[in-house]
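Some structures to go through are shown next.
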Structure P
């Protein structure tokens, strides 16, 4: 199992390598000319890289960090992705849509737990009559992080920490769709699906108090985790997010990452001798 010292090292190494690789790929791309390139070319590169990093933190940083921590704390990281039925069986499709409509309209028939239970119940019919074929999940319905431990499959997707109401609705649909995909192929299996908000951007109040509409129809805890709910799960430690923030601060103070990034912005590559 992980201890705090080893976790901190994993965090720092993952953060450093993820940012460096993203920066290297970004500066290699041929950017469109902008007049400011004639005056502040380095600053323009930095702005482009930072902007791209901000919009891709999920795949660039949070996803590899979660997998790195989880792989050292007893989880198996599944490298494949969930597949969807080539043709969704009508009974499952009808039930899924009924649940989603009720949740969107706040009809009160289904909460997160009842939604999950009903989807799994419907899929029990596929024990005797298995679904014939499966294909790659549609765009936007894949799983970023798939972990397995003690026979339980865990599905996660990291999202922006400043979502709008439409995002919450889409996240709720995503969780329920994951359950439909999984149980249609594994009706006797066990799955846990969560949307992840990697940190709370609201000083002085909870993530959900600061969220538009309180995050509805996505249900806190049972369908979405915030900050240490997720990071402690991956690491098996307590206050893992605090380790993450302290790792960021230590990287900044050491200046090592900054020196490497400077070399990338100047030359497009890092010199192997760069400290």
Structure Q
């Protein structure tokens, strides 16, 4: 991690990842970049549908291949920063000359070879079917449906553990401690996502959050009753409710369950994630 000389109060606490130790180039591959519309929390009518989002620095979109559809060996040419995700990406040069971006694991460096095959060797960065992944292996960028492309385990430093295999399904232990079944014909990449120091960074000041596109959060107790169920009262008050609520009256926080009882994927969950202080993953 990189710290700074405290020439301002906010700078004293601010820390960032030391990109110089990991990245090899400063500019992206132009053929795989383009413009895109940022998720500013607005719907098609322009109204706020997700609070605390908007603004932020302008970004270029990197066309990352989460599906690894080419069954051809590739060599890692660069390790690059992507402003749209927390993990590092790498430019892969395939044997047929095509270049694509991919999400890199921790131990893969420039010059490493990455293979995509149904039963590829169990090396970090290789992509294979879950039915051929060793029990106890760490994987990331896991498919939920075969051929759909990786959806699970894509944040910096995370991994999913393969813990069992039975009747056409593989049991995976998620970073949240949830255990769920996924079809064994789904694909996954071996290893852990790069940039594992990401969670150690300290934002340091409000302005840096605004650069990231994060707008301020106002406590419900500081609002009026018309704006929030926790609002109102003379001076500082408790929320006056047994359980915390969102601005729309739905249960929130404090380990309360908010998942729909009839959600379509409930039958695939072997063990629910642990919530609250006792259930935090160390």
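Since every read-out is calculated from the coordinates, none of them should be taken as a lab result. Worth saying up front: this structure is predicted, and the values here are computed from it rather than measured. Cβ atoms are built from the backbone, for glycine too; each structure is taken alone.
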With Rg and Dmax of the Cα atoms in Å, for residues 24-111 alone coming out at 15.8, 48, pick the structure among P, Q it was computed from.
Q
For which of the structures P, Q does the calculation of distance in nm of label points 7 Å out along Cα→Cβ at positions 152 and 168 return 2.6?
P
Upon calculation of helix-only ellipticity at 222 nm (-39500 (n - 2.57) for each DSSP H run of 4 or more, over all residues; to 500) from the atomic coordinates, which of the structures P, Q produces -16000?
P
Which entry (P, Q) yields the derived value 3.8 for distance in nm of label points 7 Å out along Cα→Cβ at positions 80 and 184:
Q
For structures P, Q, which has the highest computed value of mean projected area of the Cα convex hull in nm²?
Q
With relative contact order in percent (Cα under 8 Å, 6 or more apart) computed for every candidate in P, Q, 24 is reproduced by structure P
